[in-house]
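Take a look at the structures listed below.
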Structure I
Amino acid sequence: MKRKLIYHYFTDDDFLRFSRAIEEAEKSTSGEIRLAIKGELQFFDSLKDIRQLAEDEFKRLNMQNTRDRTGILIYLLLPRRMFYIFADEGINSKVSQSTWDEIRDKMQSEFMNGKYSDGILKGIELVGKTLSENFPIKADDTNELSNKIIT
């Protein structure tokens, strides 16, 4: 069922485009972007809100272990038609929640028009731009986290 729901919204080509967009966005920042798209919810998670689910996924992926705590997760939960942008403390020390809310609103506008892939690509682009402004790439930067999409 998980695969079916995900493939109702996205194709394999979309996943490739998302990974490439993350790779491109990270060329100008020391931040690390990940994208998780979930097609189902585990029973024991059903009482959690979207923020808690995103935080749990962030920790499960060990995103808190980046050098400068500059990991950020775009987390989509398809069964609830909800998503959340969860940033680590290094990012949150410089970037206000209102910035993520603005990006969320722009993504949501695309989603409401049925443009799910465009919404994600817009989110990745805007997150990358925000990160590059606040966390420019360093000479010794390495890609600390995979750009593979989590399902």
Structure II
Amino acid sequence: MTVLPDTGFTPSAEDRAGLDAWFAAYDEAGARRDIARMADMAVFPLNLVSDDSQGDGRTAQWTREQFIDTMSQVMSDSGDRPISFASTRTPVFLSPSMAVVFTDSTMTAGEETHRLRYADILVRRGGTWAFQTMIQSGWGDALG
């Protein structure tokens, strides 16, 4: 008889604070357009889940170089305007070292705002969080 492990996990305030701090640092790197730092905060190959302009679901795995190239292009589209993020995040901790985080965010670049809804899967290794999977609509045509 196989005994199933108990996988129910309730995060502590410290668990939540650590994840919140990780996202604050990631958003700060994004606002500075520090794409290399953003890449440092990921596990590669990075899984991506999206849909394309035809409405089909798409998946891919990016290397660090693909992430940097794509994010550099995306960030350069906003020109030199300051970027800021206002986000509401709902984490679902699967264990002390795995979380799925749902985000509703508004990105402001100069006078232009964009509403974003996405999810990330993060893992904690050696006490440090890193994102491993990005899930967001609209990236499918860029996945190749």
Structure III
Amino acid sequence: MKQPPEKVDHIGIAVKSIHEHLPFYENVLGLELLQTETVESQKVKVAFIAVGATKLELLEPLADDSPIAAFIDKRGEGIHHVALGVTNIEKRLEEIKQDGIKTINDKPYKGAGGADVAFLHPSSAGRVLYELCERK
């Protein structure tokens, strides 16, 4: 039997500038900034914001050839992906591929916050970009 995702780990939101958007989350919504970091492999700056047991992840491109820059150019700022918390990401990724679901990543890689991550292709997931996310 397949192990379902355990939770929504975070929701990724593409923004042109974390600095410009952060006051909305902190001052208007009253949320707490947990941390910021740079993920060099994706050419992105990330800000994690706590919302109960889930997080919002603001994603700011650091270069014009960043995947987030391409997303913003094509679709504008807004929700980029939904990250589902899983256990044993390698096994889940193989099961998903065996079910005929297209993936963007054949193998997990290190994402923000030290998590192992892999993305499912939106064409196989109702036009939603899902990220599998395993935090050890």
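If Cα Rg over 2.2 N^0.38 Å, for residues 9-88 alone comes out at 1.07 when worked out from the coordinates, which of I, II, III was used?
Numbers: I: 1.14; II: 1.29; III: 1.07.
Value 1.07 for Cα Rg over 2.2 N^0.38 Å, for residues 9-88 alone corresponds to III out of I, II, III.
Assign the value -8500, calculated as helix-only ellipticity at 222 nm (-39500 (n - 2.57) for each DSSP H run of 4 or more, over all residues; to 500), to the correct structure from I, II, III. Kindly include the intermediate steps, with their values, before the conclusion.
Working: I: -15000; II: -8500; III: -5000.
Corresponding structure: II.
Every read-out reported here was derived from the displayed coordinates using simple, explicitly stated rules and does not represent laboratory data. Values in this document were obtained by computation on a predicted structure and should not be read as measured data.
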